[in-house]
Structure P
Amino acid sequence: MIQSYYSHGKFLLTSEYLVLKGALALAMPLKLGQSLEVVQLETNNNQLRWEAWRPEGKWFSVTMNRENLVNFSADDPEKAIRLSNILSTLKQLNPKAFEGNDLKFTTRLDFNPNWGLGSSSTLIANLARWANVNPYELLKLTFGGSGYDIACATAEQPIYYQLVNSESALRQSQGSLLNPNVKPKVVEPVEMPTPKVQPIDFNPPFAEHLFFIYQGQKQSSSKEIKAFLAKANPVDLQKDIESVSEISRAVPKCQNLDEFSLLMQCHERIIARCIGQEPVQKRFPDFEGVLKSLGAWGGDFILAATEWTENQVREYFKGKGLEVVFGYKEMVL
């Protein structure tokens, strides 16, 4: 029997960082994602085989003992240990999923895993559906985070995402970062925040003026989350949480590029103050338009809103050493 699953990648347009504190976020599922195929083999050698593929070809492979999920053959030991930790957590949440004959898992990414589009979140979402467990709980016990990316994984259009009882999410996030060198402890029941997910109509009439540019380095969301939570005071941030939530509500109502660009500039100033970093626009002072970070600042993709043509945008960023550029409609579902 073959079981197949597919999850979408994601962009977080508004409320990065502050979504962890309960801010309303506008997130967008992408046309690019990751598939998972699970086959129960006819053999019963207590094995679990895993093959991961990316657009360039095979990413890594490993064969584990299905009982204890210890790696005994892997072409990338570090990735195999991370995977083993995830599967061990999954097995503790639902031991029955691993019963029966040998299992073969095959994953296929539509995008370069360094792009930060959700190679981890799409994996978690697919595995959770296969094992019939709560994907948000699995995320908290492995990578941590707000969970907006999990919501995007199965969404079919842009969404509003908000954590209710966000302080529970904060406590869990601080203790759930995945360490590739340590096997997970026995899973204890966790107090889960309630994610509110609402589909939203966001079809900007100025979409041809929006572009996504990869900054050339993958940013560790887990590390950024940990750093933000370590210094952020929920009381001090309340006004900023309310402000970015209002921006999230206003963005889908924008009818022209100028309105949208003004909101993005305002949003960048708020987050810059919250995290003590300079907006990405400072790195490109001669760009004619507005630039906004998407997700964790300092890496992954940025959004460009500009009157420039696509060729002008590509040539500009190529001159800065950045050659991965997508139009809005190429990426957003």
Structure Q
Amino acid sequence: MIKIPAVAVLLLGLASPVAARAQEYPQRPIRMIVPFAAGGGTDVLARVVAGALAERLKQQVVVENRGGAGSVSGTDAVAKSEPDGYMVLFTSVAYAINPGVYRKLPYKPADLVPVAMAGSAPLVLVMHPSVPANDLPELLALLKANPGKYNYGSSGNGTTLHMAAEMFRSMAKVEMVHVPYRGAAPAMTDLISGNVSFVFDQVTTAAPFVDDGKLKAIGVSTKTRSSLLPGTPTMHEAGLSGYETYTWNVIAVPKGTPQPIVDRLNAETYAVMGSAQMNKRFSELGAETSKPASPAEVAAFVESETAKFRAIAKSAGVSIE
């Protein structure tokens, strides 16, 4: 007869309740925190994913908007919540940008565990029709001949749209004036009015204005073209070799969440992402569903994106108190 040491017995006893809870998860509604205001791109995708997850998990997945401080407030709330899988974060690429632009965050990136990618979407460089350029080569020539003359709008300092423009400025070696707004909507309003010359915006938002002739689309930010703007080349195609950035969404939970719960959320998210219905819905929204990846692979991707944006922020001198 094999004797099990008393310490091992104790450890088994302690582990059992955790494993049991994970197997029974979820037993009550899950709160999905979106750290942005309602109605934005991340919020719309979160609600689509939450509805599908609720069907698979047989529990409500309630979306709760906690906007503020460039997504910091909502992210901090999840980071400091009970690690039991009942409060999850549905956030954007801002999750990887913020560590490089904020001098001090109320949480550490290590306080959260990425679970699964939940889609991605390209940006597009759009400009006012009055700008005398019709493609990327013409635009680059114009900017190099007129350093500092043209300005671009963004959704605010350190935001996704700002970082996309700074990446463009750095790679193209051109000088433009940054005009930050309190969100993408007012930036686009001023672009359409001609108060700023360019904006990097989400394809979903920009495409209708391009189709109506109110804006000119210069290039899509991903390596592949967008289904919403099939006639617009990618920045890479158009001559800015290697340019690639995009918005993406990730689901994360507090550090210490039992691994079986992390694995369950990962599996169910990708089951949702893999459905034909979800692919169709995301395509309608100008986004793409994500391919399956382990939590470790998702964490590695987020880490690489964080390093990329930290370098861009440092180069551009972007810093927020």
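For the reader, a short list of remarks on this structure follows.
- At a computed 145 (volume of the Cα convex hull per residue in Å³), which of P, Q: Q
- When FRET efficiency 1/(1 + (r/R0)^6) of positions 61 and 269 (r between Cβ atoms, R0 = 25 Å, to 0.05) is computed for each of P, Q, the one that comes out at 1.00 is Q.
- Here semi-axes √(5λ) of the Cα gyration tensor in Å, for residues 141-204 alone was derived from just one of the structures P, Q, and that gives 19, 13, 9; the source is Q.
- Across the set P, Q, relative contact order in percent (Cα under 8 Å, 6 or more apart) reaches its highest value in structure Q.
- Structure with the greatest value (metric FRET efficiency 1/(1 + (r/R0)^6) of positions 85 and 101 (r between Cβ atoms, R0 = 25 Å, to 0.05), set P, Q): P
- Entry that produces -14000 once helix-only ellipticity at 222 nm (-39500 (n - 2.57) for each DSSP H run of 4 or more, over all residues; to 500) is calculated, selected from P, Q: Q
Every number in this text was worked out from the coordinates using simple rules, so none of it is lab data. None of the values given here were measured: they were computed from a predicted structure. Cβ atoms are built from the backbone, for glycine too; each structure is taken alone.
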